[in-house]
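Enquirer: Following this line, the structures themselves.
The numbers here are math on the coordinates, done by the rules we state, and not lab data. Only a predicted model underlies this, so the values are computations on that prediction, with no experimental measurement involved. Cβ atoms are built from the backbone, for glycine too; each structure is taken alone.
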Structure I
Amino acid sequence: MFSPFERMVAGRYLRARKAEGFVSVIAGFSFTGIMLGVATLIIVMSVMNGFRQELIGRILGINGHLNVYTQAQMIEDYEMMRLRIQEIDGVQFASPLIEGQALMTHNGNASGVAIRGMTSSDFRDKPILSNSIVLGDPAAFEGNRIAVGSELARRNNITVGDNLTLVAPKGKASPFGTMPRSRAYEVAAIFDVGMYEYNAGFVFMPLETAQRFLSLPVGAKSLELFLNDSNDVKKIANKIELLFQEEGIYVHDWTENNKSFFNALQVERNVMFLILTLIILVAAFNIISSMIMLVKDKGHDIAIMRTMGATRKSMMKIFILTGASIGFAGTVVGAVLGIAFALNIESIRKFIEGMTGAELFADEIYFLSQLPAEIDWTEVVTVVAMAFALSILATLYPAWRAARLDPVEALRYE
């Protein structure tokens with residue numbers, strides 16, 4: 001594509017002498033701009049991908065893909081319904097669930113908590129819970145023994161074996177009016193699922209215990225379903241509605257429960273991609289300015305080469321190769337830098353926090369306890385291709401000017 005003569009001249013122009021130092025400085029800024037733009041775009045997109053994947057993984061680890069409710073307050077024969085649902089192809093398992101609110105008190109501290117009642121076997125079988133126990137034993141989750149989040153335990157100085165007092169929202173009638181109902185429960189386990197919201201505000205208790213505490217009849221408020229593939233939620237929801245169409249049930253999937261949240265993430269991701277692409281675009285304009293200045297500075301050389309037989313096409317290819325080399329080098333170095341940074345971002349975060357003493361990634365703000373990054377190699381290829389394409393496009397006008405230069409006019413003013 002490029003002749004040895006064109007490669008030799010382009011290489012010579014990239015190795016500027018002292019007299020051409022200003023052009024070389026602008027080319028250096030162009031290289032740095034493209035490198036930083038590509039690296040920043042890869043890092044930010046990887047973090048946003050990782051943030052989204054971690055949130056989805058943890059939300060779907062704690063909450064099911066589908067929740068089945070009835071028009072009645074409770075699902076009385078939930079075991080029969082669970083067996084029928086688990087026969088549907090694609091359903092991994094179904095878990096009866098009770099949810100409510102309570103006030104927790106311990107050592108003079110009080111805080112509102114979300115109560116989630118589930119069977120002891122389901123608590124032990126749910127991987128994100130059984131694998132996240134930091135203190136205690138999941139096998140002890142039965143009777144009046146409960147599990148609390150690590151952040152809730154830290155804030156209230158709770159450890160395994162302590163007794164907590166929970167105050168139910170529904171009081172009991174007495175001659176003196178409605179009195180609050182409270183009961184003490186022993187902490188059997190402390191969990192850390194990696195999400196601040198759950199660690200700071202959730203209390204898990206056995207299903208029957210939750211029924212008594214919340215003054216509910218025997219049964220479950222809903223059935224929580226976990227699927228083999230999260231993309232099958234709509235298809236399986238339709239199957240369940242057809243199966244129980246005469247029993248007054250309705251189904252909610254995880255996309256409906258978190259729709260606004262994930263839409264906001266997607267919008268933010270698209271806007272960040274657009275904004276960071278502008279960095280690469282600005283660097284491409286630097287290539288244009290440096291190449292125009294190079295063409296102006298090399299007018300005499302261009303005229304001599306033209307008089308010695310070099311074609312306009314060769315002149316154009318020389319300056320395209322010169323500018324594209326800057327863009328290519330910046331893109332490759334930026335891609336390597338961005339990928340390396342994304343792969344080690346949590347270690348880099350801890351190092352910076354250790355050096356500065358500042359908290360860069362607060363759990364309570366970002367939901368997660370560590371900074372995630374998920375490299376999408378298709379996106380990396382897209383960013384690299386886009387940066388290289390912009391670099392080539394930036395060279396076309398300066399190269400066209402060099403090809404259109406009149407040798408006679410250029411030599412006359414020398």
Structure II
Amino acid sequence: MNSTKMFPESLMMSYGYKPALSEGAIKCPIFQTSTFVFNKAEEGKRFFEVAYGLKEKEEGEELGLIYSRLNNPDLEILENRLCLWDQAEDCAVFESGMSAISTAMMEFMEPGDVLLYSKPVYGGTDHFINHFLKKYKIEAIGFMAGETEEMIIDRIVSAGMGERISMIHIETPANPTNALIDIEMCSRIKKYFSTASKDIILSVDNTYMGPLWQHPLQHGADIVLYSATKYIGGHSDVIAGACLGSQELISRVKGLRTFLGNMAGPWTGWLLMRSLETLKVRMDQQAANAKVVADFLNTHPKVENVYYLGNVADHGSSSEKEILTKQFSSYGAMIAFDVKGNEADAFAFLNNLKLIKLAVSLGGTESLAEHPQTMTHADVDPADKIAMNITEKLVRLSIGVENHIDLVNDIEQSLAMV
């Protein structure tokens with residue numbers, strides 16, 4: 001059979017791994033080693049020439065391993081498998097989602113540049129953009145979901161920032177409200193401000209959809225980013241991140257990764273490979289459960305608004321429905337909703353959950369609930385929180401693989417305590 005014609009979920013068990021190189025082990029072992037032996041000095045010389053960009057890799061040339069800060073079998077096989085979902089040329093895996101995001105931003109921007117980004121984004125990303133990047137004289141200009149292409153371009157031109165934009169970073173659906181951003185629109189904005197000497201990079205944080213339900217590279221993105229801690233890891237037992245795109249761009253990201261030293265280790269690589277084998281079955285179940293939970297919340301008298309992609313399909317604007325149709329293959333498993341009342345009422349709901357756990361993060365097999373305004377997005381500008389509906393009554397749910405009846409019963413009994 002031709003593996004290139006198989007579905008990714010079929011290839012997650014074996015792609016990129018040769019059992020004969022590991023004593024016939026059916027699963028890739030954990031290569032717990034810092035360095036690798038060269039057969040000859042000439043071989044070591046050649047490996048380093050390519051690794052440091054002194055010479056180009058020749059077509060068909062297979063290079064060996066040098067040192068686990070540069071490459072490791074667990075890491076390389078994992079990266080090869082992740083490429084299958086997004087149809088990417090290359091992938092770089094990191095020890096956290098934030099290290100993937102920060103490394104990419106530092107590689108493609110320099111002092112004096114401007115970053116255009118969507119709002120809201122994950123709280124850690126927001127902090128990095130609005131606090132850390134400022135130290136390096138990199139300015140940021142944000143735009144909200146629902147703003148048109150013309151509005152965004154006019155604001156950039158009016159601010160005199162068009163020539164300085166070097167990167168556009170968006171998160172869609174946005175954390176925590178599932179706000180939708182049109183990737184193709186952002187690709188057009190990228191082309192509008194790009195020049196012959198400067199090609200703006202469009203990056204998309206696809207954590208909310210995982211590698212299964214949305215493929216940004218197919219809609220004009222240059223790189224796609226993940227907190228692999230979430231759906232890719234899927235068991236709340238590993239921290240990791242990933243960046244995917246063309247070989248040219250990812251080679252630059254890997255180059256900076258080498259010197260920052262924030263690549264994933266063999267244990268992380270092995271754990272993620274283990275998780276990829278069940279990625280589709282987990283995410284399919286989570287999405288099915290989320291629909292049942294959302295349907296329940298939509299009719300509950302103590303719930304005001306439910307932020308769920310399935311609701312966009314039923315009640316969204318024409319532009320939102322268009323984005324939903326062309327970008328997503330599922331409504332996902334993330335739900336946010338407003339409890340009628342205030343912070344005390346939202347906390348009462350959270351404090352009385354039994355099955356669903358009160359914790360940040362998302363995408364794991366267990367269902368989680370948190371309060372974005374005071375937790376994951378605590379550091380976001382207060383005015384921005386209000387504009388983005390991150391209020392004191394907003395609760396975010398990450399739906400797991402439990403029985404949907406038990407999830408609904410838990411939510412029902414907890415809302416009764418509000």
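Enquirer: Suppose mean count of other Cβ atoms within 10 Å over residues 86-93 works out to 13.4; of I, II, which structure was it derived from?
Expert: Considering all the candidates, the number was obtained from I.
Enquirer: State the single structure among I, II that was used to calculate P(r) over Cα pairs in 5 Å bins from 0, in percent, for residues 182-269 alone, giving 2, 9, 13, 14, 19, 17, 14, 8, 3, 0.
Expert: Only structure I yields this read-out.
Enquirer: Once Cα Rg over 2.2 N^0.38 Å is calculated for all of I, II, which comes out largest?
Expert: I
Enquirer: OK, next. Figure out for me which of the structures I, II the number 17 belongs to, where relative contact order in percent (Cα under 8 Å, 6 or more apart) was derived from the coordinates.
Expert: The value was obtained from structure II.
Enquirer: Using mean count of other Cβ atoms within 10 Å over residues 134-141 for the comparison, can you identify which of I, II gives the largest number?
Expert: Of structures I, II, the maximum of mean count of other Cβ atoms within 10 Å over residues 134-141 occurs in I.
Enquirer: When helix-only ellipticity at 222 nm (-39500 (n - 2.57) for each DSSP H run of 4 or more, over all residues; to 500) is calculated, the result is -18500; to which of the structures I, II does this value belong?
Expert: Of the structures listed, the value fits I.
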